[in-house]
Structure I
Amino acid sequence: MNVTFKDVAELANVSTQTVSRVTNGSLNVAPETREKVNAAIKQLGYIPNKGAQILGRAKSKMIGLVTLDILLHGASLLANGVRKQAKNLGYGTSLSVIADPAIDKITTAVDDLKAQRVEFIIMNIPLSSDNAEMLVVQYSSIHFVFIDVPPDSQVNSVSGASYNGAKIAAELMLSLCRKRLLFINGPQGSSASRLRLQGWLDVLKEDADSKIINQFEGDWRASSGYRCMRQALSDGHDFDGVLVANDQMALGVLRALSEFNLSVPQQVSVIGFDDTVDSAYFTPPLTTIKQDFLTIGERAVLLAFSVADKAKKSYRHESIVTELIERKSTQAYRPPQANEQKIKVLLKQIEKLLIE
């Protein structure tokens, strides 16, 4: 009876993938595990199939993509850019979606893609410089391109110009005489989120009359924008403009403002970020900062192939320009007319009488 990988794996109490790594001479195996596998091979008299090993070492015609939830518009559009460019180069795309961007989850995803013999992996996951650089060292046979890492990271990366886009949004708010602003930012762990916040802050600190009423942290989803805005309104914050770090959260913001009977843009102006395909159809249509996710995905693939062709290790960062798209969720601040003030006073008097 022929001895198989499975027989060796069962005797050594390891996975068949681990047996494959040992027989292929992979360094990514703990010494004690390697000893157990070799002992099982010797005991069973297992003879590796060299032809299968040679075939297994063949390079994959797939590009790996480790990404955030593709229900997020930005992640979905970026994945499409990767897929299209990979297809142009004669490659398929192998997708790994991660809900929790913890480093152990990320390394597991990379291990799975490496087992498929991929050479190129696009990382659309928020990572610190240390973790991104650690992945490059740990998986030296893979050509990585990162989408959401700090600009000074010693890795290859492509991203939208978050800082510049955020500055444009804040400058527009001030030009419309919107001086009391609320910030709804993305997750703190995201470099793109931190850059947008810094862009807003840098513009407002140059204007002595402007004021940051409060800051909230969302998770890129519409539901978090809704919750943050509900919280701000329930707390009684007085603001006339809201800067939001992406369009999906801005959608939630618009709903909450509507539920509190605040008119957009008359009482409150709202600016998003991304210019997702649906933002032109929000109520009202959303003013936003356009970020070309499709191009970011395409450029990431081209950068991965470009650096693979270079013998010398040098890291490159590409920044894709962002631009302002003005729609109907913003307008210049107009002080309430005298009759409006009188109506408000009368309503308060009526309310007081009803209570009494």
Structure II
Amino acid sequence: MKRIVIVTDAWHPQVNGVVRTLTHISDLMSERGYAVTIVSPSDYRSVACPTYPEIRLALTHPAAVRAALAKLQPAYIHIATEGPLGIMARRACLKNGWRFTTSFHTRFPEYLYERFPVPLSLTYGFLRRFHNAGECTLVPTQSIQDELAARGFTKLKIWTRGVDRALFRPQPDVNLGLPHPIFLCVGRVAPEKNLTAFLSLDLPGTKLVVGDGPSLEELKARFPKAVFAGKKEGAELARYYAGSDVFVFPSRTDTFGLVLLEAIASGMPVAAFPVPGSRDVIGTTGAGVLSEDLQQACLGALEMGRVDPDKVLKDYTWEACADIFEEILAPAALPQVA
């Protein structure tokens, strides 16, 4: 049985798009006959990431990571993130002549710039060197591929995403007990999500935020008329989607936004800015309104009414996502133990 080692700085118990994507891929590749091993901060002593405490940063020596990879004898190595573990795994691969693939999930330069005035050119320069050393870099959308190519990234391939259609589906009888129309936003409550752009709008009905994060208490105080439901998962989260009228996605930095697919699968039209991520998803599905005037987008999406997920989500499946991942795997060519 061929072993795939996926190295990631983002893993459970975190709840985000990276973790969900890698979890689905791990499960599907196992079903396809591969032995999948996840190397994550849970394997090492770790500390909380500054300004993002849910993320744990692994504290270990590069030699320990190199030894761990050698012991696993993987047929394939995929480095999913550019954090401490990803950096050490890349270093180990280059030192030992092991081939590897990578994936680009997060606009890390923009996220960092939201917190500290680090020039984007410096951060993107680091990321370019990081990814270009691999055999292939998976990117979530055409827009991101175009942007990274313009910045000198090479060997890029679009990696679609999927959605659990059994969980996220239209449920006409759901009643959240809130005045309609309900404008819903789901995700991490943090500066980079640009929630103020949504919460500042003059909209009828209810503005509802589902999620947790460092900006939660501040936004509760600033926008007392909005409803903050906290973090929800599974069937409970699916009810919030199904019981709302319009999904609002104010982020300008997300590379994809799995929540977009979850909302559309639940029958919701989307209102968003015309930026990479939302532009790619809504542009291909037609399931919403994009505008630099977010209020106009919200009211336009409300006027659209419910969408039919069966018609617009045919290309977004986790099986298709796994097909692409399997296609780009590069043999690591680790020395065999006699």
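Structure values in brief
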item: Among I, II, structure where distance in nm of label points 7 Å out along Cα→Cβ at positions 2 and 290 as derived comes to 5.9; result: I
item: Comparison of I, II by volume of the Cα convex hull per residue in Å³ - largest value held by; result: I
item: Structure from which 13.3, 39 was derived, Rg and Dmax of the Cα atoms in Å, for residues 18-105 alone, options I, II; result: II
item: At a computed 18.4 (mean count of other Cβ atoms within 10 Å over residues 82-89), which of I, II; result: I
item: Answer label among I, II for the case where helix-only ellipticity at 222 nm (-39500 (n - 2.57) for each DSSP H run of 4 or more, over all residues; to 500), calculated from the coordinates, equals -14500; result: I
item: Among I, II, which structure scores highest (criterion: mean projected area of the Cα convex hull in nm², for residues 186-233 alone); result: I
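Here, each number is a calculation from the coordinates, and none is a lab measurement. Quantities reported herein were computed from a predicted structural model and do not represent experimental measurements. Cβ atoms are built from the backbone, for glycine too; each structure is taken alone.
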